[in-house]
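Take a look at these structures.
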Structure 1
């Protein structure tokens, strides 16, 4: 048998696992915290996009549409809520807002 075998010892492997665990414990909460911020920004962008489609529909048809009218007329491909779970509403003045589902 060779006495000079090269490889990692159990202690070295455990230290590497400890370092990886510490890195994961630091990064996972930060990713979860930023996920809600990303969803809120996505909701703002979705509301602005729907608002632009409402204005385009209003210029062509001289009336304020509903979400289903926007979808059936081809202005919106799919009517869905915001990524953060809020629902998009169009008021009687044609303003688009995101409201929390109740």
Structure 2
């Protein structure tokens, strides 16, 4: 099934909104930065949450652009693809060998 860019973005947004780790992070990490004497601690939490989300969006947007460019460059070079496949295969062989010789 081929998706449009907006469908991919919508899917990613829903995946993040429904991810319980994000809610746990906000409830566990951000309150320590809210002033306990503040008259509106909920507003402070919302501000911190918005700053966190904006920074996260910026980092992942830059990461996405970088990865998309690297993907195109890698896929255009068959020699690089062969090297990557052989490297991953060798890593799996080494991990398998290490697991085979591990004492229980």
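Quick note: the coordinates plus some simple rules give every number you see, no bench work behind them. Because the structure is a prediction, the values reported are computed rather than measured. Cβ atoms are built from the backbone, for glycine too; each structure is taken alone.
Here FRET efficiency 1/(1 + (r/R0)^6) of positions 51 and 91 (r between Cβ atoms, R0 = 35 Å, to 0.05) was calculated and came to 1.00; which of the structures 1, 2 was it taken from? Answer for the origin of the read-out: 1.
Structures 1, 2 were shown, and helix-only ellipticity at 222 nm (-39500 (n - 2.57) for each DSSP H run of 4 or more, over all residues; to 500) at -20500 was computed from 1.
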